[in-house]
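Structures follow.
Coordinate-derived values only; no laboratory data. Given the structure is predicted, the values throughout are model-derived calculations rather than measurements. Cβ atoms are built from the backbone, for glycine too; each structure is taken alone.
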Structure P
Amino acid sequence: MKLKSILLSDLSTNKSNDRHGELIDEDAAIEWLLKHRADHMRNLTKDIVQEGQIYEPPLVHVDDDGRAVVFDGNRRVTCLKLLNSPQNAPTGDWQKFFKEQRKLWVGSFPKKIPCHVEEDRDRIDEILFRRHTGGQSGVGQSQWDAEAKSHFVRRTGKKTSVNLAEEIEEKLKEHEYLGANAKVPRSNLLRLLSSEGLRNRVGISVQKQHVEVTHEDGKVLSALHRIVDDLIQKEVTLDDIWSNSDKKRYLDRLEKEGVLPTAADALEKHKNLKTLKVVEKKQKGNRSSKKTASSKDRKSLIRPEDGDDLTSKSHTKRAIDIWNELQYHLKFGKHDNAIAVLFRVLLELSIGNYIARVKVLHVKETDNLGQRFKKVLDHMLSQGEIDKKYHEGLAKFQQREHLLSANTMNKYVHHSHFFPSDLHLKSMWDSLSQFIEICLKK
C-alpha cells in the first residue's frame with residue numbers, strides 16, 4: 001500500500017461512485033451525496049470538525065490528467081472540500097452549514113491529506129469488493145454484530161448519551177482543580193469511565209440527559225481531579241487502561257490510596273454534575289409504568305445495559321458465554337424454551353462461582369438450588385454487598401410455590417407442561433440480575 005499526501009484541491013469526488021452509478025460530473029456527485037445522504041453528511045462533517053482529522057486515508061487513483069479520483073472515502077473528501085470552500089456547496093442551506101462548521105475548526109485547516117494511492121484499477125476493484133460486498137465467507141470485511149459493538153463501547157466508552165469527558169473537564173476548571181488552559185486527554189478519560197460500574201466507583205453515573213454525582217461533591221471532584229491529573233502527567237497512559245481488567249486495577253490502586261469515595265460518602269439524593277443541585281426524580285407511578293412498558297417491548301432476557309463491567313475469567317467463562325447468548329442472540333418469540341433453560345443454568349453457575357470463590361460456609365453437596373441461593377444471599381447481606389430491602393425481596397426465592405422461586409425455574413427445565421412466559425422471565429431477571437452480577441464478579 002502506497003501512502004501519499006495529496007492536495008485537497010487535487011482530489012476529485014468520484015462521478016462514477018458505485019453508490020449512485022455514472023453521473024455527469026463531480027458537482028453532480030457531490031449534490032447526490034448531500035441529497036441522498038444528508039443526515040450522514042452532516043454528522044460526518046461535525047465529527048471531522050470535532051476531531052480535526054479523518055481517520056482512514058481515502059483510496060484514490062491518479063488519472064492521466066493528474067487528478068486523484070476517490071474510489072473509497074468520497075463522503076470524507078466531500079466534507080473536507082466543502083469545509084475548505086463552503087461557497088461550492090449546491091444550495092444556500094448547505095453553504096451556511098459548512099460555513100458554520102468551518103468556524104468551529106480548531107487550528108490550521110489541512111491543505112493536504114494522506115491518501116492510499118493505487119495505480120492498478122483491478123486492484124482497486126478487489127479492495128472495494130472486500131470492503132463493501134459483505135463478509136464473503138470470511139474473505140471480505142466482517143461486520144460487527146450487536147455483541148461485538150457492545151464490547152467495543154464498553155471497552156472504549158465511545159457511546160455515552162452525554163459528553164462525559166467535557167462535563168468533567170468543565171466542572172474541574174470551574175472549581176479551579178484545573179487551570180483554564182489545561183488539556184485533558186478526553187478519549188482516555190472516556191475509555192477509563194466506559195461503563196456504569198467503573199463510573200460508580202468514582203462517584204458518578206450517566207443518565208439519559210445528564211451526569212449525576214452519587215457521592216459527596218468534594219470527594220468526587222477530588223477523585224476526578226486525581227484521575228485527570230494522572231492522565232495529563234502521563235502517569236496513566238492508554239496502555240494502562242486498555243482493557244477492563246487494566247481499568248479495575250488502576251481504580252483498585254486509587255481505592256487503596258483512599259482517593260475514591262466510599263459507601264459512607266454516598267448521597268441519599270443524587271446531584272446533577274453541571275449544577276451540583278439535587279436531581280428530582282419522577283413520581284414512582286410514572287417510573288413503574290415506564291419500566292413495565294420497556295420490559296414488555298424487550299426482545300431479550302438480559303437488558304443491553306446489564307453487566308457493563310463484567311469481564312470473562314477462566315472460572316466464569318461458560319457463565320459469561322451464556323450471559324452473552326441471553327443478552328444478544330436469543331430472542332423471545334423464537335427461543336423461549338432455550339432462554340428459560342439457560343437462565344436456570346446461568347443462575348446455578350453463578351451461585352456455584354460465588355460459593356467456590358468466597359468460601360461460603362455451611363453449604364452442603366446435598367443442598368438444592370433454593371437452599372444454596374439462600375445461603376449465598378445471606379452471605380451477601382452479611383458482607384454489605386446488598387441491602388436489607390433487596391435481601392428481603394429475594395428471600396422468598398426458596399419458597400416452593402412463589403412466582404420467583406427455585407421451584408419455578410426447575411419446572412422450566414423438567415416439567416413437560418410448564419411453558420415459559422416472556423413477561424414472567426423478564427420480571428425474574430430484573431429481580432435476580434444484581435444478585436447474578438455480584439456472583440460473577442468474584
Structure Q
Amino acid sequence: MERLAYRELLKWKNNKDRKPLIVNGARQVGKTWLIKEFGSREYKNTAYINCDETPLLQSAFSDFNTERLIRVFSAISGEVIKPGETLIVLDEIQVVPAGLTALKYFCETAGEYHIVVAGSLLGIDIHQGSGFPVGKVDEIDLYPFSFKEFMMALGKEIIIQNLEEHRWAELSGLKDIFIDLLRQYYYVGGMPEAINSYIKKQDLFEVRTIQNQILSDYRRDFSKHVLRDILPKVNMVWDSIPAQLAKENKKFIYSALKKGGRAKEFENAIQWLTDAGLVYKVIRVSKVEKPLKFYEDPSAFKLFIVDLGLLGALSDVDAADILVNNDAFTEYKGAFTEQYVLQELKALDKKVYYHTREQSQLELDFVIQQGDVYPIEVKAEENLRSKSLKTVYEKNNSLKPLRFSMADYREQDWMVNVPLYLVSEWIEDVSKQS
C-alpha cells in the first residue's frame with residue numbers, strides 16, 4: 001500500500017542538509033511499515049532496531065560517542081552500516097530517552113549517516129522530557145490513510161487520474177462513484193490494518209473486529225503509560241468524544257464528563273491524549289482575520305478522534321447506516337462528516353481552528369490560513385444554506401469562504417462549494433498556488 005508521506009521521506013534522503021529524522025504519529029498508523037518499506041526500496045540495507053525489544057540499548061548511550069554508537073547499532077542489528085548506503089532505524093525510541101538526545105550529536109558530528117527514529121508514544125516523551133534535540137532533527141507527521149490514499153489502496157488508478165487533473169466541475173459526472181468510495185472510507189477509516197483486511201477479504205465484520213482491537217490496544221496503553229491519578233479521567237474524556245461530536249454545538253463541555261466538571265480537573269488527561277496523537281484538539285479563534293494565531297482562545301475547543309473508522313467503532317454504528325442508508329451523512333449532527341473533513345485537513349498538515357461569536361448563533365466549523373484565510377462550513381447533505389459564511393464574508397470580503405458538502409463543485413462570486421470527496425485534493429492544489 002502506497003503512502004503519500006513516502007515522498008517526504010525521499011525529500012529528506014536527498015536533502016544535502018539532512019538531519020536525523022523523527023517520524024511522529026499515533027500507534028498503528030503505519031510508521032514502522034513505511035520506514036521499513038522506504039529502507040528496502042531506497043538503501044542497500046537497513047539496520048532496524050526495536051528499542052522496546054532490545055534491553056542492551058538502555059546501557060548503550062552511556063556517552064554520545066557516535067563512532068561507538070554506530071558499532072553498537074551494527075552489532076545489535078547484524079548489519080554492516082555504511083554512510084549513505086544504510087538506513088539506521090531506531091523504533092520505539094521513547095523507551096530510551098537518551099537515544100533521542102543522541103540525535104543531536106549525530107546531527108553535529110556524523111551527518112553522513114541516515115538515521116530515522118519513531119515511537120508510538122513519542123509525543124508524550126517529547127513534551128515531558130528535557131533532552132529533546134531542538135533544531136537538530138527533521139520531523140514528519142504520519143496520519144491515518146487519507147481518502148485519496150484509501151482509493152490508492154483499493155487500486156482506483158483511473159479515478160485518481162481523473163481527480164488529479166483538477167477539472168473540478170467535470171468530476172460531478174463521477175459523483176456516484178466517489179460517494180460510494182466515500183461511504184466505504186467512512187466505515188473502514190484510515191488505519192492500515194483495517195484497510196489491508198478490507199482489501200483482501202471484503203469482510204465488514206472483520207474490519208470492525210480489527211477496529212475494536214485497536215481501541216482495546218489504546219486502552220491498554222492508557223493503563224500502562226498514564227499516571228494512576230489521571231487514568232480514570234483519560235478514559236472519561238476518550239469515551240465522551242462520540243457524544244460530544246453528536247451535539248449541535250460541538251464545543252467540548254467538561255460538565256458532560258461529570259456534574260460540575262471543570263477544565264483544571266481534566267486538562268492533563270486531554271493533554272495526554274493529544275500528545276499521544278489519539279485526539280485532535282481544534283481550538284477556537286475569536287476573530288476570522290490574519291494572523292489566526294493572534295486570536296486563539298485555548299479555553300474553547302472541539303476534540304476529534306484520530307480516525308474516522310475508529311469513531312464508528314467507538315460509537316457502535318452499524319455498517320448499514322454508513323454503507324447503505326444515508327445516516328452517516330444526515331444523522332449524528334454531521335459528526336462523521338466533520339471528523340472526515342478534519343482528518344483530510346490534518347493529513348495535509350494544516351493548522352485547523354473553528355470560530356464562534358459570543359452571544360450569537362454564528363459558527364464556522366473550521367478555519368484555516370493558507371496565505372489567505374479560509375472560513376469553512378461543513379454540510380453533510382446538499383444543503384446550500386451558508387448563513388454564517390455569508391455573515392463573516394460581509395464583514396471582511398478579503399476572506400475566501402468554502403463550503404464542503406455533497407453538492408457539486410460550484411464557484412460563486414463570494415464562495416466556492418467543494419464536494420466532500422474533493423476536500424484534500426482541492427486544498428492541496430490551493431496550497432501549491434499560494
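Structure summary
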item	result
Distance in nm of label points 7 Å out along Cα→Cβ at positions 79 and 119 - highest-scoring structure of P, Q	P
Structure with the greatest value (metric relative contact order in percent (Cα under 8 Å, 6 or more apart), set P, Q)	Q
Test item: distance in nm of label points 7 Å out along Cα→Cβ at positions 255 and 303 calculated as 1.8, pick one of P, Q	Q
Test item: log10 I(q)/I(0) by the Debye sum over Cα atoms at q = 0.08 Å⁻¹ calculated as -0.48, pick one of P, Q	Q
At a computed 20.7, 63 (Rg and Dmax of the Cα atoms in Å, for residues 95-262 alone), which of P, Q	P
At a computed -13500 (helix-only ellipticity at 222 nm (-39500 (n - 2.57) for each DSSP H run of 4 or more, over all residues; to 500)), which of P, Q	Q
Source structure (of P, Q) for FRET efficiency 1/(1 + (r/R0)^6) of positions 183 and 231 (r between Cβ atoms, R0 = 35 Å, to 0.05), computed value 0.45	Q
